Structure I
Amino acid sequence: MFHAFKTNLKSGKIEDYTADELLGHLVDAERSAARWDDRNNRRVERQTYQARFRYKAVVENIHYHADRSIDRNQIMRLSDRRCG
């Protein structure tokens with residue numbers, strides 16, 4: 001919702017709306033973002049199912065024993081896709 005408000009503010013369209021129209025526009029933008037998230041989540045679930053992975057593993061179940069030399073922080077950063 002903030003992104004839609006910021007976009008309207010930068011483009012100058014905010015003066016064209018009444019308070020009710022602006023609120024309606026922001027709510028519609030939020031709903032479309034939620035629909036995109038739902039579609040994306042269903043797509044990921046479908047692709048994961050179709051991949052037929054041998055094991056149902058998650059990052060949180062990795063054993064970080066000293067003899068394995070695995071850095072927990074690095075693995076968590078990689079799993080969040082915030083590396084780089």
Structure II
Amino acid sequence: MTPEPQHAAFKQAQEDVQALSSKPGNDTMLKLYALYKQATLGDTTGERPGGFNFVAAAKYDAWKALAGQSQADAQAEYVALVERLKGQN
């Protein structure tokens with residue numbers, strides 16, 4: 001059984017993002033993280049990290065902002081973002 005085209009494109013985008021010649025900025029990295037989590041796990045679960053764990057809180061907030069987006073839509077948006085980043089490198 002072959003993977004669906006969208007799933008194959010998502011897997012390829014995961015590989016492509018690792019091969020970018022320059023690391024994207026923090027906002028873009030958060031967007032990639034959130035889209036990846038939404039695409040693979042769906043909506044956030046658990047509580048927002050607190051205290052002084054600012055990075056974990058920012059990641060959680062970015063993911064939480066995508067609540068309700070389908071996993072298929074998140075995959076498509078992730079692929080499109082990686083394609084734009086590839087065009088900038």
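Where a number appears in this text, it was derived from the coordinates with a stated rule and is not lab data. Predicted model, so just to flag it, every value in this text is computed and none were measured. Cβ atoms are built from the backbone, for glycine too; each structure is taken alone.
Consider the structures I, II: one of them gives 3.0 for distance in nm of label points 7 Å out along Cα→Cβ at positions 20 and 52 as calculated from the coordinates. Say which. Provide the component values of the computation, followed by the final result.
Numbers: I: 5.7; II: 3.0.
Label of the originating structure: II.
Taking mean count of other Cβ atoms within 10 Å over residues 12-19 as the quantity of interest, name the structure among I, II where it is greatest.
On the way: I: 10.0; II: 13.8.
Structure II gives the largest value of mean count of other Cβ atoms within 10 Å over residues 12-19 among I, II.
Could you tell me which structure in I, II was used to calculate distance in nm of label points 7 Å out along Cα→Cβ at positions 28 and 60 as 2.8?
That value comes from structure II.
Mean projected area of the Cα convex hull in nm², for residues 4-43 alone computed as 2.9: which structure among I, II? Working shown, then result.
Working: I: 2.9; II: 3.1.
Of the options listed, only I reproduces it.
So Cα extents along the principal axes in Å, computed for just one structure, reads 63, 29, 18; which one of I, II is that? Mind dumping the intermediate values first?
Numbers: I: 63, 29, 18; II: 42, 32, 17.
Traced to structure I.
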